[in-house]
Structure I
Amino acid sequence: MRTVGLTGNIGAGKSTVAELLVAHGAVLVDADKVAREVVEPGAAAYQPIIDRFGADVLDGDGLIDRPALAAKVFGNPDELAALNAIIHPAIGIAMIEGKDTYAGTDRIVVMDIPLLKQFHREMLALDAVIVVDVPPELALLRLTTLRGMSEDDALARQAAQPSRAERLEGAEFVIDNSDGTDHLTEEVDRVWAELLRLAPPEATSAGV
């Protein structure tokens, strides 16, 4: 098994790259999907959230009401820290379990993490990191024209994320998504071929 982190700023096209990697045969573990799953009834973060923030964060169906929960933590660093202390460990454990399903196989497991940081590399024992890259001005154009965001909203979201330089620092692979679908497909094909050449950690540790 080879475990690869996938990240990219908003508007870079990370989700499209994830789909193309899956089409090549990768297994995808999506942090956003996991984050939704861990707050479902019976999941790891569900009851702790209710215990900490009260039953008024539930909707009529007994599900976590995300806007209601967000309203409780918005602008309150202590409450946000309390929420993160519940959710982040649950997400981390679920992602480790997701990748460990393929331990001992020759699969390439792609961990899709929007805000990938050094601790993710260590926690998930990533063999490499892929960054999907576009110039910020192109990402802004895509957010306003393709997603219908206002320019102010798009700029605010960009500002809340790591800079382009921070994203690229330490990346083993960079996929350029600034030149259309055909170019992106070629970029993913190139990186996939390089991923296949990565020695699985089991082979490396055995001196192969």
Structure II
Amino acid sequence: MKSIVRESVTIDDAVKEALEDLGAEINEVEIEIIRKPNKGILGLIGNKEAKVKVTVKDGPEEKAEIFMRNVLEKMKIQCEYDIEYKNNVLKVNINKIDDSEKGIVIGKRGKNLDAFQFIMNLIVNKGREHYIRTVLDVEDYRQRREETLKRLANKMADKCKYYNNKVKLEPMNPYERRIIHSALQNDEEIITYSEGEEPFRRVIIDKK
């Protein structure tokens, strides 16, 4: 559990500063008042600021830890994972996992991984005033998948140009469709758009 000590003119100000530094919200922490503010003699001599210790008890990292521990235990999967919370983004990366179990966690084209990430996102953001972006990955699978999709986008764009005919890609989730759109957004000969309903929505690559 992360703790931080802060001093300020008032207890509220000290707590506010601590929450900002921790990236936590008031309902996620425990507050210990170490010292109340004191104006001293005649408000001039011996002034003391408020001093508090704020400890995160139920923050994003703690919620993600419980989620991961429960899911992996129920699935009987042995692995390790790292949790990092920085700049309002919570990242969980699973590593040291057997290849067969890795396939179960990821699923076909990452569908299981996306489902686990969606559930973790709901748990982490429950009761929070400010939204946190959550990312669940397995040994950098998402980075490799992104590189694969970019190569696919360029290959299908070349095919579209060569045959002068639009190309329909396989159904993808919103995240993967954005990768395709982004990869081809600067191609002056190509236009991309999506069609269909979830979960069968797909990207169409066509000539301008």
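Since every read-out is calculated from the coordinates, none of them should be taken as a lab result. On a predicted model such as this, the values are computed, not experimentally measured, just so you know. Cβ atoms are built from the backbone, for glycine too; each structure is taken alone.
Overview of values
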{"item": "Of the structures I, II, the one that 5.7 was derived from, the read-out being distance in nm of label points 7 Å out along Cα→Cβ at positions 38 and 110", "result": "II"}
{"item": "Origin of the value 3.0, where distance in nm of label points 7 Å out along Cα→Cβ at positions 118 and 134 was derived from one of I, II", "result": "I"}
{"item": "Which entry (I, II) yields the derived value 13 for relative contact order in percent (Cα under 8 Å, 6 or more apart)", "result": "II"}
{"item": "Computed -15500 for helix-only ellipticity at 222 nm (-39500 (n - 2.57) for each DSSP H run of 4 or more, over all residues; to 500) - originating structure among I, II", "result": "I"}
{"item": "FRET efficiency 1/(1 + (r/R0)^6) of positions 22 and 198 (r between Cβ atoms, R0 = 41 Å, to 0.05) derived as 0.65 - corresponding label from I, II", "result": "II"}
{"item": "Of the structures I, II, the one that 4.7 was derived from, the read-out being mean projected area of the Cα convex hull in nm², for residues 14-61 alone", "result": "I"}
{"item": "Structure (I, II) behind the derived value 13.2 of mean projected area of the Cα convex hull in nm²", "result": "I"}
